[in-house]
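**Student:** Listed below are the structures to be examined.
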Structure 1
Amino acid sequence: MEKLKHVLESQQFSREWLENELFPLAAKMEKIVKEQGVWPSCKYFFKRRALSGKRMVSFFYEPSTGTQMSLEMAMERLGGKVVYSSDHAGETSSIAKGETIQDTIKRVSAFRPDVIILRTPDEGMANKAAEFSTVPIINAGDGKGQHPTQAQTDLFTIKKEKGEIEGQHLVITGDLARGRTARSLAYLSAKYPGVKISFVSPEMARIGHDVKDYLKKHRVPFEEIYDIREVAPHGDVFYITRIQRERGGDILFNYGPPSFWKMNQEVLNLMKKDAIVMHPLPHLDEIAPEVDKDPRAAYFRQSENKLYIAMADLNMILK
């Protein structure tokens, strides 16, 4: 099993590593959780808690539910301990006194935790933190930059729901200029042959040129359109994202409800019967309430998969 140093960005992972290392281990984690409960009772995998004695420090400078809870619960399930967790790190850590994140990471890593979880509002900060840290860093989201563990979860979900990732037509919608999950998914899905991407957003919320340049370099066909209904009959995976209010996305509300990317009954009626609807959550009015009842709505199953990916990542970093 290949040992991970850090989890920083989607580009660092190969298709071979995802298919041969991460996804099989995540599937084992799911089986353990569903059939055996906590780790110690699993007889066919490990006879003791895999991460017993390991310590996690968790810094969240932005709000989180799914990512923070999945990583911390994964650590506990594997026998490790969360020795420090802050979901208001900008207010409760020394950052509130003016300390830089770089200095915080230097000091914390000197205390010898085994892994640091970091979410910040600043793009690229996780990579900078890794330069100063003597222990592994997991990027839990860096501003409008990336969210690599979410992208891993997304592809794992697609594989489970659709059987394969190769050849899937992804429809990625929303505030793509500011949304890190869309960026990370585009980067990571580019590892798979036959993938096609339709980006659905208004002009002012288009996906960044860095992503488009990467897709061109790797010969991934993509298009940019305005209305989800144009591509609804053709898509296999619909990845809906919310307006990024915390990053200036409120300007989009000047144009009324985001009907051009909203997932509702009208769009469902146009979609393939075996298509799926995904969302990194939380979702707001970009997904109508009636969608929850449709069997093609996979976003709560997707959210569950975050735990199994988190368990796999931690095991590969800390074992």
Structure 2
Amino acid sequence: MGPIAEAVTAAGGSLRRVFGRAQMPLTLLDTPDRLILLRDQLKLVEAAIREIGDPALPARLSMQTGIAGLGPIGLQVQSAETLQAAVARVRSVMPCLLQTATSTGLYRQGAQAFYGYAVTERIESGRQANEILALGYLLGTVRHFLGPTWRPARGVVTGASLGAREEIETLLGCEITLGSRAGLVFSSHCLLIPNPKRYDPVTTEAADNEPIGDDIAACVAHMIELGLDEARPSIDGIARRLGMSRRTLQRRLEEAGTRYADIQRAVLVRRAKALLSGEALSIGRIAIELGYADAAHFTRAFLEWTGVTPSQWRRSFSEPS
């Protein structure tokens, strides 16, 4: 979100108007580097394009952000042994971490490979803008292995025409053609290229940011975290976003040895401590941010989680050790 906000502000646009059109809370700007669901990202990008009149904005944003800005998905790429392994990892985790209605895939066409991207649900508008945004991230994935100057044989997006084609091609650094499926075409031998800068979590800090696997518990935790910016998400809402029923989600979590309530509690504790570690927000405001009616309800919950009140935890955090 940070790059979108910067682009809109630099062009003299209104962030309040952009977020309003996208039906997203302005409070998301308090954590500008947070990964948001792809369908929400698409609405935000569409609103920004409309606000500043820049059809090349998706390409600009994806190239500026790069895979490092994709959070756990970027870490999946950076920790893979080869490009082929990275593509497989992204394919397995992206539906959970971003949106169930998108998919990536690798297809062999003789000596060439097609790294494809698709929006699998029917959307009224913005499909091509979404594909251009995705092409930048696909290029970032491949260029992590092959270097920043690497160029595919071509990139492909769907649609009858492509506005601002020359500017988009310049930004992405490759030729863009129109076709039935979006993606990148390149030599298949590139798939076996080893990772030149493989991510290896050897410190405590790195271990805390270890790539999210494709397990359902990690996906649910991530989606609860994202949903806290609007209201505390329910198990029914999370199940819908994952394309399954409430009972199916409960069964999958039980098979993983956990429950929705346990995951939600862990997310709330983590977010509460993050907010309490700063002095910007009052206890009452933090309670609202976490979906509580007032500070008293939040205080009782935090005391149950940690054995201390929010005020006590904040004081102990700020005291020099």
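No value in this document is a laboratory result; all are computed from the given coordinates. Predicted model, so just to flag it, every value in this text is computed and none were measured. Cβ atoms are built from the backbone, for glycine too; each structure is taken alone.
**Student:** Taking percent of Cα pairs over 28 Å apart for each of 1, 2, which is largest? Spell out each step's value before the answer.
**Tutor:** On the way: 1: 39; 2: 46.
Max of percent of Cα pairs over 28 Å apart: 2.
**Student:** While we're looking at this one, here's another question. For the read-out helix-only ellipticity at 222 nm (-39500 (n - 2.57) for each DSSP H run of 4 or more, over all residues; to 500), a value of -16000 was computed from one structure; give its label from 1, 2.
**Tutor:** Numbers: 1: -9500; 2: -16000.
Value -16000 for helix-only ellipticity at 222 nm (-39500 (n - 2.57) for each DSSP H run of 4 or more, over all residues; to 500) corresponds to 2 out of 1, 2.
**Student:** Please state which of the structures 1, 2 yields 20 when relative contact order in percent (Cα under 8 Å, 6 or more apart) is computed from it.
**Tutor:** So the calculation was done on 1.
**Student:** Just checking, which of 1, 2 has the largest value of distance in nm of label points 7 Å out along Cα→Cβ at positions 104 and 280?
**Tutor:** Details: 1: 2.0; 2: 3.0.
Sorting by distance in nm of label points 7 Å out along Cα→Cβ at positions 104 and 280 in descending order puts 2 first.
**Student:** For which of 1, 2 does FRET efficiency 1/(1 + (r/R0)^6) of positions 168 and 224 (r between Cβ atoms, R0 = 41 Å, to 0.05), calculated from the coordinates, equal 0.70? Kindly include the intermediate steps, with their values, before the conclusion.
**Tutor:** Numbers: 1: 1.00; 2: 0.70.
It traces back to 2.
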